[in-house]
Structures are given as structure tokens and as C-alpha cells.
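Next up, some structures in C-alpha cells.
A short reminder: the numbers here are calculations on the coordinates, not readings from a lab. Since the structure is predicted, the reported quantities are computational estimates derived from the model, not experimental observations.
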Structure I
Amino acid sequence: MTLTAEFDMDSKRLGKEIKYLRKEKGINQKELAEGICTQSAISQIESGEIFPRIDTLYYLAAKLRVSIDFFLSILFHEKHNYINNTKAYIQMLSNKKQYDELYFFSKNELKNNKLHSEYHQFLLWHYFMSSYYLKKINYSQCINELKKLITLASIHEKYELIDLKIMNAIANLHAENEDYTSSIEIHNKIISMEDIPEEEFYKLKIKVLYNKSKTLFKIGDTKLSLKSCEDAYKISTEKESLFLLGQIFFQKGQCLEKFTNTDISLIKECYKNSLIFLEIFKMDYYINIIKKEKQQYLCS
């Protein structure tokens, strides 16, 4: 994702500095772009038309032999924009299960930046999750570290959206490690909350309902699993939110398979719809699963 510059002065300052460093190194735009982005993107960055992606900025800094902090200092007044862009990139890595890059990126962000508390909390959450999936810490260590991040909110029973997202991550870890009771308990607690002011809470609720559906499916409660899945679908359509529909259709298809009286055409429809949305969002991990495990339903 590349952001169009909303703050002319800073984008032009950044572009001017990149152009100066490039010329100082004696390389042209094509050489600078090689292995990073397109020559056209370099041209737009240098002219101040767009901000580069955060990962692109890292690679440009390395190629131009300057610290990423040098560029970030230029964008000091763009800190809010930088944080939002970085969070979106980290979330994309997490969604695609690219844990090596997620670990490296979050670790560097924690080390190189003086950050405000909410962003610091966000980075630690993804740092610990990637550490767990890369087997650098175990299940109980990861749970303990994540719980520390929401200690204050838990004491006062006053939760911000990020606290609930971390609670959802804890619930998912419990489910993955077969503590299904704890997982469902936490998911139910999140779903039942009504006084969360953030507009984005509905997105988390969709995700929690989907995750709860997966857990219920694992313990053989297919009827409740389907109900939770359909609740997630209902909110998604009401809010015109497409981001998790690929996984929701897949989960619904799995539930329908368990019912002996289900019309096979309904199961096929679920998996075909699932694949459409997974391909739209380039969810390679899930695309591979559905093509491998549900190929018989994808054939017309």
C-alpha cells in the first residue's frame, strides 16, 4: 500500500532528500529501484507525489547507506501517518502469516523508535506472536507476555480496542493449544461488550465470531459453529465489510459438510465464494489450503 501525500511539504522534502542521496551515490532511478519497486514509483517518490511504503523506505535507506531514522526524522511531522501505514503493513504480514518478516520488522520498530504507548503495545503484541510462531518462546510464555499488555485494562475493566484485539489473540492461542474452554470464554466476553466507542469494533467482532466458530467446530459443536459463522457473515454484509469473507465462507462450507442432509450445491457455493474472496485479498496461505483440501467442491 502506497499513500498519496496529504502533507505536501514533508513528502516533497523526503523526495528531494532521496533524489539528492541517489545522485550523490551516482546511481540512476532504475538502479535505485532494482529489487525494491518500479522506476516509476521512484520518480513519484522523488517528486513528492506519493509516500513510499514503510518496507520500501527501509530498503531505500539501506541502498542509499543511511539510517531509516534519517528518513523518519524528515517525516517527524508525519508521525501519525507513519504509524498508521506501519500498522497496516504489520497487520498484512500477520494476516498472511509471514512471521519471519513480522518478527524482524516489529523487533526493529521497537528498537529504533521512541513510541507512544498504544503503538508500543501494538508492536509488542505482534513481536510476541511472531516469536511464538517462530518457536522463540513457548505457549505459556507468549500468553503471559500478552496478558501483561492488558493488565491495566483488566484491573479496571475498561478496555480499548487494542486490548480486545490482544484478548482475541490470547483466545486463539488457547484454542490452538486445545484449551477450548478458556478460548470460548474470552471470545464470549469480547462479543458481549457493548460500550466500546470505536467504530472499528465491528471488524473485531466479525473476527471473534469467526474464531469462535472455528473453536466450536474443533470440539464437534457444529450447530453452534455454524451459528457463530452466520453471525459473522451477517455483520460483514450489514457493514459491507469484505475482509474476512473468504475465511467465513470456508468455515461455513466445513460446517455444512458435517450435516448429512446438506445439498452439495450449497457446500460447493461456499468454497467457490471463499476462493473468490481469498484471491481478491491475495491470501496465499488459505488459497493453498482450499485448493488442496476442497478441490472436489471447486470443480463444476
Structure II
Amino acid sequence: MSPEPIDKNTYNPTFSWSYLLPRYWTTWLAVIFGAVFTLLPHFVHKAIAKGLSRIVCLSKSGSVHRTRVNLSLCFPEASEAEREQMLKKQFAVAICYLLKFPSITLKSRKWLQKNVVVSGEEQLIDTKQNTILLVPHTWSIDVPAIYLASRGLPVAAFAKKQKNGLSDWLMHRQRVQYGGAVCERKQGIKPFIKAVRGGYLGYYLPDEDLGEKHSVFVDFFATTKATLSGLNKLAKVSQARIVPLYAKFNLDSGRYEIKLYEPITLSGDEWVDARLMNQFIENQVVPEPEQYMWILRLLKTRQNGEKNPYK
């Protein structure tokens, strides 16, 4: 059964002729380069990514700084050399993934399905239950939503509007190329709930830091994190079960790997459920920390007057 149409006010940016003005030419140039580089064979992507990752790690960019901060707080038992190795591997995965990502739009649905390896897909097939996917921030976070939509399982997700209107429009078109819906955060939670109850798969990102008001502080690796606390309520009002999903980019094969797990049982206790989400993230990330998006301000909100660690 196809999902029901959702709120007409769901986020849907459109093309503007102003995107042809000179201020957007740099963006168009990046798009052209991306379209050319994505056609190169994987071994070239991998070589470029490994070379550039070394250069990036020598820079003083904010992304490198935030990654080092996150790794030092989450893996204090690791030596500095070990964390630097994680840093390099992360940027190698990130760069190679970004070089290949335009192929998802430029190439066919058949190519996408051939280059995605899925396990646990039975969790979504032949079920009449509403479902919210629990999806941590790996570099491949956008791939499952596009892939599932290509298989007739469209997703409803939240997104933050980009400052660059052209980039925002291009990203949106890629995300919904096979169907699905995007809810902008400022619209609130209602369009998302309506979409899930209407048959869309919900896309819930458990590791976002949205501030103390919407969070509880629980363990996250070797530190604590302001962790989103409303999943149980969201599941109830959406009449949905929660299915964890983890996505990876295989640097050796150049393929995307998606694993779906059995639905989790929430207790209704905000702290217990928040810790359950973080435990899932930890269990997936520890074997291959380079897959995780450590560049994010994951630990921005601190408790007991602690300073923002990124400043």
C-alpha cells in the first residue's frame, strides 16, 4: 500500500532563476567538478581520499578541531597516535564518500540498488506497522532514505534549511528523487507524525544536540551527552515501532552497507531510553569509528556549568 499524501506544507524548495546569478557560480562549479569526479573508478576515489585526508588533518579547520575534541572525550583511553589514526581514517571515508555521492543521482536506480548491501531488510517488508528508523550520524546517513524510497519504501525526515539556496534545492532534490518527504525543523513535529501515521518510514537521528530543553544527560562513550529524550512519546503518538538502522561506506569496495536490527522496546523512562539509544550508537561505532561523523558538535551542551568543549 502506498503511503498517504502528507501535509502540503512539508518542506519543498523550488528552483529559482536567481540561482543563475554570479554569486552561485562557485556552487555550480562545485557541482560540475563533482559530476566529473564521481565518474572516476573507485580505486581513483580511494587514492584521492587517502591523499587529501592527510592534508586535511594538517589543517586548523573547525572540522578537524571538533573531531579531535570529540575523540579525546569519547576515547580518552586511546593514545594520541591512535586517535590521530581515527581522524585520518574518518576523513578518508568522508572524502571518498563525497566523491561518489553524486552517482546516486547521476546514475540509475539499478546502479544504486546494485551498490547497496542490505541485511535485515525483512524488518520492513510485509509489515503493516508504522515504523520509525533510528539512524545515527554516519557519513552514509542519506543513503538509506534514498535507497529505501527506490524500493518503494519512502521516508519522512527532518532537515535544516541551508543558507545557500542553490545547495538547499540540490540536496532536497537528491533526497526525494525516488519519493519521500522532508520536514523542516521550524514546522514542528506534526508533519512528521502525520507522515509516519500515513505509512512513511520515519527517520529519527538520535545523536543530534538540540540543547538541554529537549534532552537528558546520559553516558555516551566515556563522557556524557545531552541526548534527545522524546522518542517514547514520539513512538506512541505516531503509533510506531522503533527499528535501529546503521549505514556504512565500505572504503575498500566503494559500496554502501545498511543493516537493520530488530525493533527495540522502550521503557518509558527518558534516561533509560536515552541510554539505550547511545548504547546502540556505541556498539556500532566502536569497531569502525571512522564511519561516524565526528565533525559534528555532538557534545556542545554540557551540564553543571561545564564550558562548550569546542571553544
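List of remarks:
- Which of I, II leads on relative contact order in percent (Cα under 8 Å, 6 or more apart), largest value: II
- Each of structures I, II was scored by percent of Cα pairs over 22 Å apart, for residues 187-274 alone; the highest score is held by II.
- Value 31, 25, 12, calculated as Cα extents along the principal axes in Å, for residues 59-106 alone, assigned to which of I, II: I
- For -23000 (helix-only ellipticity at 222 nm (-39500 (n - 2.57) for each DSSP H run of 4 or more, over all residues; to 500), calculated) the corresponding structure among I, II: I
- Between structures I, II, the calculation of Rg/Rh (Cα atoms, Kirkwood Rh) yields its largest number for I.
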